[in-house]
Structure I
Amino acid sequence: MFNPLSLAPMMDRTDRHFRYFLRQITQCTLLYTEMITTPAIIYGDRPKLLDFSFEEKPLSLQLGGDNPQNLAFCAKIAQDWGYDEINLNVGCPSDRVQNGSFGACLMATPEKVAIAVNAMQKAVTIPVTVKNRIGIDDLDRYEDLVNFIRIVSEAGCERFTIHARKAWLKGLSPKENREIPPLRYEDVYRLKEDFPHLLIEINGGITKIEEIKQHLKFVDGVMIGRAAYDNPYLFATVDRDIYHKDVTPLTRVEIIEKMYPYIDEWISKGLKLHSISRHLLQIFAGEPGTKAWKRFISENAHLMGADSQVIKNALLSVNSEQ
């Protein structure tokens, strides 16, 4: 069944600890890993890269790469590891990704993407999807986007997540590429009209529940990126309001309290508290006490022996400002 809401893959953001934290807020939203390159999986520490908690599911692994054989090999590993979906990155414009000839620059070679998608699909039975931009550099006409979607979908891809901004491969940083090129939501809406048999998900600049609902009138799904990290409590009502589940949203305090056993389990394994607590800093975004919360954690999470008690004490500092 298609999932109408997802958390975008974000480098240095959507690691397993943030995903577990967000799963305490929403049970239904599809979560994505950070982008992991095929050489990292082939030659690196696979448990460190790929392990996740069962509670994080449904979970998609985003792969970065352009070699069909390597992508197929890694897709099979991911399926065996228990992932629910494989997503190919055709949207990241960073220099490191471009130097590896994958990410957004692949939009210039849709035939190459089609071959890669076909190879992955032959290797696995779980869905293989693509996340791409509406265009790159001067290859940004709507007709160019249609050509890309047509060629890749004919190879068997049925779901596309489309960042509604083009990417400039030279001259803009990844951060600037998320902010400067104008959003063109209408192009994504039009794409759904022209390819009604495909599942089209929209991404880019979406920060409110009302916006999610509005986009879902025109496309099949919505992906939330930085807003999810800057304000994770945005997801507090989505199980009720988007998925129509009969649930009562947890309070911010209740969400944090659910993290205590998880924190102490990882501390007992030798993990430093900061690796988890850094993901909790924005839970009170926009609320009284958020400065005290962030300050207390930032000043104490790195100390020797820091565990869930630091988070409990941070909550007391929030209450003192409310």
Structure II
Amino acid sequence: MPADRGRPLVLEVARIGLEVRAADPGLRLVAEPAHMPFLTEATVEDCATVTLGPASGRQARRTSGKMLFDTGSVWRLEEVGDNRLLTFRSPLFGKDPYLSVEFDREYARGVGETLVGGPILAAGELHPFVYPFDEVVFLARLSRGRGVLVHACGLVLGGRGLLFLGTSGAGKSTTARLWKERGGVTILSDDRIVIRAEGDGYRIYGTPWHGEAGWETPASARLDAVFVLDQAPRNRVQELKPSTAVAQMMVRAFPAMWDQQGLEFAVRFLARLAESVPVRRLQFLPDRTAVDCVLSSVDENDLNARGRAEGEKPARTRGDE
């Protein structure tokens, strides 16, 4: 979706904003289809601002900064004085970087260039949200005490948020499809979900960074239950102790690996979550029976909660680790 020339684009995910401005007022900013539902005209209170422009006929500047993190092929992060320099590259566009953005330490303000050979600048249009630029910026900002990004399918059922965590190939998109076929649900995302604390509980938010099924929505819901996906010959729900749950969730999270403070925040955040939200392992068959199994476990949890509130003996659980 193109904006008017010189008009900024504001991307809002999980109540966090990223405003991108073009350094050249003659450029038109363009968002990809997956990002369009997340664009907002309203003011986002918690918002970072980035100004991007075309390179001045040179490649990314070589720095003597300290290397903080390097994926080896997609992006790297360097410490340059008091700032943080993000550089992005893709084998599709040669060996040289196509985008370079320098931020302050809190990732609140940034200035960057689309570099020679990159896919971003074409025919007077600037495409700022090229993978993984926006996701990396949001990840960095989440690590500053805002929340945690996880590898998961998230959905809303009757106002209740259910989270299905899984590594690549674990069945997140399959899970999204099975629940969509059941009907009566909103799929927040089939690949990336943001979790944030809210009052005495937690809330899950959809993101534009979808998986192969292509589901994304800016909706959100209070988190009611977490399931760790594990495809198996039969359906089974197994309760996890909080310590085991934290370890399982960290494997399926995207903490700021370059930032000790951010890593510690993620561990504390998930530890508190595991103490207040049920976390279970879901061994499942990739068919409708898996949905029925989850619904049964969620209903049983409701019975346990009501029993505890009324001073009754809780219903049986489904195993422990």
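Some notes on this structure:
- Computing helix-only ellipticity at 222 nm (-39500 (n - 2.57) for each DSSP H run of 4 or more, over all residues; to 500) across structures I, II gives -7000 for structure II.
- Computed 5.9 for distance in nm of label points 7 Å out along Cα→Cβ at positions 147 and 299 - originating structure among I, II: I
- Label whose coordinates, when Rg/Rh (Cα atoms, Kirkwood Rh), for residues 187-226 alone is calculated, return 0.96 (choices I, II): I
- With distance in nm of label points 7 Å out along Cα→Cβ at positions 171 and 203 derived as 3.1, matching label from I, II: II
- Given 0.50 for FRET efficiency 1/(1 + (r/R0)^6) of positions 251 and 275 (r between Cβ atoms, R0 = 25 Å, to 0.05), calculated: source structure among I, II: I
Here, each number is a calculation from the coordinates, and none is a lab measurement. Note that the structure is predicted; figures quoted are calculated from it, not measured. Cβ atoms are built from the backbone, for glycine too; each structure is taken alone.
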